1. With relative contact order in percent (Cα under 8 Å, 6 or more apart) as the yardstick, tell me which of 1, 2, 3 scores highest.
2. Out of 1, 2, 3, which one gives 3.2 for distance in nm of label points 7 Å out along Cα→Cβ at positions 59 and 187 as computed from the coordinates?
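Derivation of every value follows stated rules applied to the coordinates shown; laboratory data play no part. On a predicted model such as this, the values are computed, not experimentally measured, just so you know. Cβ atoms are built from the backbone, for glycine too; each structure is taken alone.
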Structure 1
Amino acid sequence: MFEEIYKKIVEYDTIVIARHIGVDPDALCSQLALRDSIKLTFPEKKVLAIGTGSAKFSQIGKLDKLENVSNALLIVTDTPDKKRVDSVDFSQFSYSIKIDHHPFVEKFCDLECIYDTASSACEVLMDLLLNVPLKCNGDIASTLYMGLVTDSNRFLFNSCSSKTFDLIARMLEKYPFNLSDAYEKIYLRPMNEVRLEGYIAMNMNVTENGLGYVQITDEVINEYGVDSASAGNMINNFNYIKEVICWVTMTEDLKNNQIRLSIRSRGPEINKLAEKHGGGGHRMASGVKVKNFDEAMKVVKDLDNLLKEYNEAK
């Protein structure tokens, strides 16, 4: 599969790399690292990494503006279904490739490379770069490491395997980079975000079935001086609360007229429930977007019922 991807990269002079809406570090790092690797290997090619950015992740790297392209190759990273691909008109492209680690949802690319046991899309790309003649360097390796670290929540998830650590070790050996610098880029944050985390902890409701949930309104977002993406990106900070098995943040996003739910679990699988409500993701980490808090609470109710069934089965 990796050889087929490499052959297509060689074949096309114009390559566009996209990923899912609602950018997170794994999605961003996977597309930036692949772009930089292709450009390092083939300086004459036009390679663009596109999508809506986030000020929160600006220190990781810059995206490109999508230009009019023809006879171009599209590569989509970290995205299981077509509706979640950010800023892409598939009719513009001659050929498309998916590189992903989510459970399969649908086929929407000509060539699909899916390793759903990998910790992250960046882990898949580490494997790719170590097995085809694409060039790499310390900066690219560091970018891939940042994406892997965040999507595995610093190696706390069971998606990490011996292969995960082997790939990291091989990357560090071949392309040394500064681990402290990488962690600072992804985890250094302003005091107002720390205070928002305190607000979430103080205002989280917990049901008798072990569901933790909190509503974060636009008023709260403005009070703490953060953007709407900040709360959702804090979801992994609440992994180990004794009374909570599954937890969800519901964040109001007035700019896009929606409520964004970030859901995590260390008990029942949640991705099917998320898909039922128009979202999706991993078995233990998913997301949903709805129109208002009333719809959001319907998702919460379904999650609580799922937890009740899970607890009764145990």
Structure 2
Amino acid sequence: MSSTAETNARWDSQALGPWTSQFARGETLTLEGLQSHYRVQGEGPPLILLHGFFFDSELWGRNIDTLARTHRVHALDLWGFGYSARIMQPSYAHYARQVAAFMTALGIERAAFIGHSLGGGIAMYFSVHHPERVSALVLVGSAGMRNPEPLAARSLALPGIGELLLKLPGDGLRKKMLRDFFFCDPRTLTAAAFTALTRHQKIRGSAASALALMRGGFADRLEGLLPRLAALRLPILIVWGEQDRAIPLALGERLHRALPGSTLCVIPDAGHAPNFEQPDRFNAAVTAFLDKHPGPAGPDRQCGA
């Protein structure tokens, strides 16, 4: 598809198959009857990256090259996002099944995980329910702690309102969401960055999947699970943007206290996606952590980078 045709394509309008063929940068496989897209790069111990709400595997575009110097990196598109199938009943249990099936399909017995926001919540949930498959955790602006939603998010979740707003033509709403809730410096959102981060939202069903997740209300309900996670004594690095407006740093500090032995790394001049906004600082912190906790050697050789 030409760049003009892509630009003119409306949000939530394109069929998954053709859009995947045109723009997906990785591989696809079928898990529980649903398409799952992922990018894989590098050799070494397996490392699985789980993006947050609103994003897909493109969120890790400024990190994969560095992480792949020492690990075999798998950046998975969660169901409902990227070039994976859209779903209408998301839950932590549902995503944990996707991750488990993904690891089994690729022959990954155990891996380190990096999870951003929703992906961090999934990584914590998965660790508690499949502790034998997790060697270390990096939690980036992680969901899971009680976090009152701002008025804009509550309004978007209202029946009928969200459907209307997310299908409006133009880029204004999505640019505002990224600038208001995800990035500290509005200059982060270049035209190229906006296109890369939101292209997947033109796939049909994206709005319904996103709204189902927002209305499900499960993302910030993991505090009761934290004692079980702490008891696993996993190596855990918690990374937070100092200016995070979506999930404030105070919640990262609370998460750190709830997980004795964890390390908290606060990145200045960064919002809710410090890995994208301050990639050099993020990559240095995560690389140092993974050097100390490299994880198991991985048998995955089924798909090329």
Structure 3
Amino acid sequence: MGRLIDGDWRADVSNEVWADLDHEETNFRGEIGTADPERYHFYVSWACPWAHGTLLTRALLGLEDAIDVSVVDPHRQDDGWEFTPGKGGCTPDRIHRSDYLHEVYTAADSEYTGRVSVPVLWDEEAGTVVNEESDEIMRTLAANFGGEGGPGNGINLYPEGRREEVNDAIEELYGPVNRGVYRAGFAETQADYEDAVADVFDALDHWEDVLSDRHFLLGDLALADLRLFATLVRFDAVYYAHFKVNRRRIVDYPNLWGFVRDVYGLPGVAETVNLDHIKEHYYRNHTDINPVGFVPIGPDVDFTEPNDREELPGEIPGLLAGRA
């Protein structure tokens, strides 16, 4: 799907790292500066679960008006992520007026070599990419702009006294769940596929049990919940069929399905879920898996279906009146 080499876009060089299914080291790993969200801009895809985590953080912190976003087309072609503002749910590049996301990277570094991915956090004051590592963006947003006295709405998704616990939960989710569905979908042998599927469902069974007596993974809402939600909200529409992770659907898990509806019902979350973009991205981009490129009509998933988990313990730390 292309890659930048010394600032030149090379459509013939892979941008993917499925060989070992691990994160490629990113080049932009800066820290967010002062607690002034209006200097920052997001480049995202509604389809990407990694970008979704940053959008969820932005929404729950109440920073939608402060941090603007540019949204790429979900169908990534030879020139990479593209800005197609005439398409529903897409926008122009609101900072540079670029046609392609790789031009944003070369605006930051004219000789950049590496992947071109979402999310991207752009610093308008410094005129460069701050960071493109989603977990780091989520943590720094929550740490700098969340909690009492911050420029957001007071919600604290990354409490100082629980950060190690939150980080451990994110790490525990990453391999078997967030990345596990990709290991299954892009497996090159039957044995690798079966091992990946087993890992996914062993983990889902574990978190199903954890969520039997609480709203959220650690009791109170935290960044780890957003990581799990971003995978589960895509599961039945994409991973179950497209990646063949099909032992069970999320709607077949009473507590995981309840958790998805719990998070979906939080302020601003529904606006971050675009199933049309999600399905188009996976079913049209992965031609090795779905060579015809047809996008399925279903399934019909109602994330607003009534839930019966109201009495379970779990809070949204720092939630202020008017956002609930």
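1. The structure with the largest value is 2.
2. Numbers: 1: 1.2; 2: 2.5; 3: 3.2.
Here the read-out was taken from 3.
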